[in-house]
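Bear in mind that the values in this text are calculations on the coordinates, not laboratory data. Here the structure is a predicted model, which is why all the values come from computation and not from measurement. Cβ atoms are built from the backbone, for glycine too; each structure is taken alone.
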Structure P
Amino acid sequence: MNQTIETILNHRSIRKFKPEKLSEEQVQTIVRSAQQASTSSYMMAYSIIGVTDEEVKDELAEITMQSYVKNNGHLFIFCADYHHVTSQAPQSTYDKMLANLENSEHFLVAAIDAALAAQNAAIAAESLGLGICYIGSIRNNISRVDELLHLPDHVIPLFGMVVGVPAHQPEQKPRLPLKAVYHENSYKEHQQELNQFNEEISHYYASRSENTRTDTWTDQMLRRFTKPMRMDVTDHVRKKGFNKK
């Protein structure tokens, strides 16, 4: 096993950071690593916003209800972005582009491009001895985040990532069994593996050093999907010119 794979397999979300800001060199290294991710048809359909304004971070921490959105080494916001392209287009060309820009295919492309870039950034940061945590809860109020970051049309905030020097070392959360994730040639049912995983995750939640609880993975997911959440995201995404068709 090489050092890159060891870094990947050692991943855990870090939510407590030492009060040390990332250096400009570290930020640039992480962003340059993100940029080397694969991208569909060379579109590079994403942007990364580094948030250093403490007032903006305060409001983002309030929106996300996560204190570590404020208390970290650096906060990155990953956005789907076709403004790179549209800002260069004459009006007549832009009018012809809209059907493509607004379809589900190109929404997926931008979201996937951003996710690939973010995972490169995460691995780069962890290889530097830093910790990271993805922040999906910026979508708790996606319209306000959009306003705070002054995003133009065809740019939407997807998720954040906090990075910094870890101030704790939480236990690594178990992942689904390989047989529940990897299927050869066709999709296979995997109820036995899910049952075994529920037993494993139940033990993990009961025995971990912080925030112990009685729970299983299946129960957690059923609660999540039976409670409507972030129902405003669809309207905002379409308002900004994505996923309308």
Structure Q
Amino acid sequence: MSNENFIIESKDVHLYYGTNEALKGVSLNFKPKEITALIGPSGCGKSTFLRTLNRMNDLIPNVTITGSVMFENKDIYSPKMDTVELRKKVGMVFQQPNPFPFSIYENVAYGLKIAGMKDKAKMDAIVEESLKKAAVWEDVKDKLHKSALSLSGGQQQRVCIARVLAIEPSVILLDEPTSALDPGSSAKIENMLLELKKEYTLIIVTHNMQQASRISDNTAFFLDGRLIEYGKTRQIFTSPKEKETEDYISGRFG
């Protein structure tokens, strides 16, 4: 084990859907309060890998995972690991905004209520703070009790991010969080992520190379279930070490 301070360490992760090997021995570590982009062509394993970091693949039948994933020095695949607690600490934002069909306020307060919070003033404060961090407070502060489904796609996605922030995660996993959004909404989310990095570790799957180069500190390039190259984003984009990385970034395939 190196002396570096990593919040998540994954080692030799293999994942099989039935007999199909989707991840082929991925080892990748994440430092706190950095943005790491996972890039690569469709079907290369980047979203599958992202979901191994908070055990979302447990919800898919017939999945086998080997190797280890440590979060804050605890083995997340240990039988002792409480997956509910894990997913609070390692939150997830999906490609399609998925607000619950109730009010904006209830969406953000959802995790707090499940956790048994009864203090209304405290809940109000956390809801407001989370919506502010998600850069959507100004849009919604006068309609907190309206349905979240009445918002635009970009606003819905930011409410979903606020819902994750409300339960105080350490890490936020984002699976192509802007791919369903227009450029203006995407830019707002990118700016927000750069702010959130001051407090949280962010791991983002993106198809958008410009996005990866704009916002991430580190970039990992996946191809065919393997991690081909990992490094500082600038280095990956300007002087990749592997030919496959260079071919992908220069648009020769993918």
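Which one of P, Q has helix-only ellipticity at 222 nm (-39500 (n - 2.57) for each DSSP H run of 4 or more, over all residues; to 500), as calculated from the coordinates, equal to -10000? Clearly, the read-out refers to Q. Thinking of P, Q, which structure, once mean count of other Cβ atoms within 10 Å over residues 69-76 is computed, gives back 23.6? Only structure P yields this read-out. Can you say which of P, Q returns 0.10 when FRET efficiency 1/(1 + (r/R0)^6) of positions 21 and 117 (r between Cβ atoms, R0 = 30 Å, to 0.05) is computed? Computing FRET efficiency 1/(1 + (r/R0)^6) of positions 21 and 117 (r between Cβ atoms, R0 = 30 Å, to 0.05) on every structure in P, Q gives 0.10 only for Q.
Taking distance in nm of label points 7 Å out along Cα→Cβ at positions 197 and 221 as the measure, the highest value among P, Q is held by Q.
A value of 17 for percent of Cα pairs over 34 Å apart, calculated from one of P, Q, originates in structure Q. In this comparison of P, Q, the computed figure 10.0 for mean count of other Cβ atoms within 10 Å over residues 77-84 is attributed to Q.
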